[in-house]
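Got some structures for you, see below.
Derivation of every value follows stated rules applied to the coordinates shown; laboratory data play no part. It should be emphasised that the depicted structure is a prediction, and the values quoted were computed from it without experimental measurement. Cβ atoms are built from the backbone, for glycine too; each structure is taken alone.
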Structure P
Amino acid sequence: MRLLKIFFAVVLSWLFIFIPAQVSAESTTVILVRHGETFYNAQKRPQGFLDIKLNENGLQQAKLLANSLKDYPIDVFIASPLNRAYVTTETVAKMHGKTIAYTDDRLKEINFGDWAGLTPEEQISKFPTVTKLWNETPWLVTFPNGENLRDLQYRGRAALEEAVAKYPGKTIFIGAHSFTNMAILCSVLGIDLEHFRQLSQNNTCVNVLKYEDGVWTLVTMNSVAHLGKLNM
């Protein structure tokens, strides 16, 4: 009888100690996506805060992205308020019969300030020093009347952390921008911004991140398999 009591006491202790821990350990998935192509993208003109819409190719890319994710359960959709990211996100959300939960200004592209909208030729002629630094050492650049990569990384990471805190254990789709995504990825992976250029973000690329017990894991990066090609 005494042995039986001890056995039940051990079992109950195990239940109280281990079962709650397993239940509370939630894994959150973030699908971080860049918007589809715009007319400015095609012309290699930096957009930043400029609200440029998707071109026909970009709209088609968004549709292909949505179709590729239609059978994947997604709980929440969040987007940058800029049209190109919003429409890309909305296209995927509609495929799931959902709407965008909210937009977050912190997910906007880097603010290029006076450099925004310039053609490659205009960039060199009007801002030669800024253009040279951006191409060679981007982490040293603060754009005239704009911001720098540290500013971008700080706000982007904050938006990501807030989303995960709001929806623990869920799958969250975030529609943002190339440099925003690159800065966020550097942050969660502990990579210094000096290695910023070693990451790529193609239009409508998919990045998948897992968050569990305070640790971020990169599962997929810059996938455009839905466009029928492999990034090379």
Structure Q
Amino acid sequence: MDAFWNELVSALTNGQPSQLPLALIGMAVTVGLIWHLKGRTWALIYVALIPLLNWTFGKSKGIEIDVTSTFGSIFGTNHAILFNPLTIATGMVFVVRDFVQREMGHRVLILMALAIAWSFYYSWAVIAVASGIAFAISETSDWLIFTFTKYRLSTRILLSSALAAPIDTTVFLYGADLARQMQLGDPAGNMFNLANWILFILGKMIGAVVVSWMIRRREDRGAVDPAAA
């Protein structure tokens, strides 16, 4: 039981047990603010998911794949690359975000800021900054396409994701790669490589396709206005 408690405290404080009271207060304030903004279960999952994913790119050992003998020239590296299995789960953020936006509207941007703020606590600053820039790019592309095109909502979701995914993926993986070089002495290219780049984009696009399909079904039933923002 003591071992479980120690692991839990370590997880909640990012390995700094003395900060448990402050961490719990911060979490309570965050939950209270989300609730005040009319966020519920999906909003809480969204705010927790972003720092969790950012944490894994800095602290998780991942899976080391030796591609030097067969695919080294393709992936542009002369050493093993580090594959984070949660890379393919990044599309979950898009799915969850859609549920939150249906619930809270543009107040989801406040939740994004909260999630990035927690990322500074649970992951390295370089990763948190890269994550923030990546999300800003995604939101900007959403705004451009949602504002200046007349496509139905489900189509705009796919277009905005297709536009943003390559750019924000490049920004985030470069930041994650740089952070691991600075903090762990990893060689350049462990995270920022073609294999991770492709899988990261696939994860995002799978999430976008799921959301688009869900919205398209609701549009066809008349439950969602295709011209909605």
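Tell me which structure, out of P, Q, gives 15.6 once mean projected area of the Cα convex hull in nm² is calculated.
P
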Among P, Q, structure where mean count of other Cβ atoms within 10 Å over residues 113-120 as derived comes to 16.5: P
Answer label among P, Q for the case where mean count of other Cβ atoms within 10 Å over residues 129-136, calculated from the coordinates, equals 14.5: P
Structure responsible for -13500, with helix-only ellipticity at 222 nm (-39500 (n - 2.57) for each DSSP H run of 4 or more, over all residues; to 500) calculated and labels P, Q on offer: P
Structure responsible for 21.5, with mean count of other Cβ atoms within 10 Å over residues 49-56 calculated and labels P, Q on offer: Q
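Quick check for you: by relative contact order in percent (Cα under 8 Å, 6 or more apart), which of P, Q is greatest?
Comparing P, Q, the top value of relative contact order in percent (Cα under 8 Å, 6 or more apart) belongs to P.
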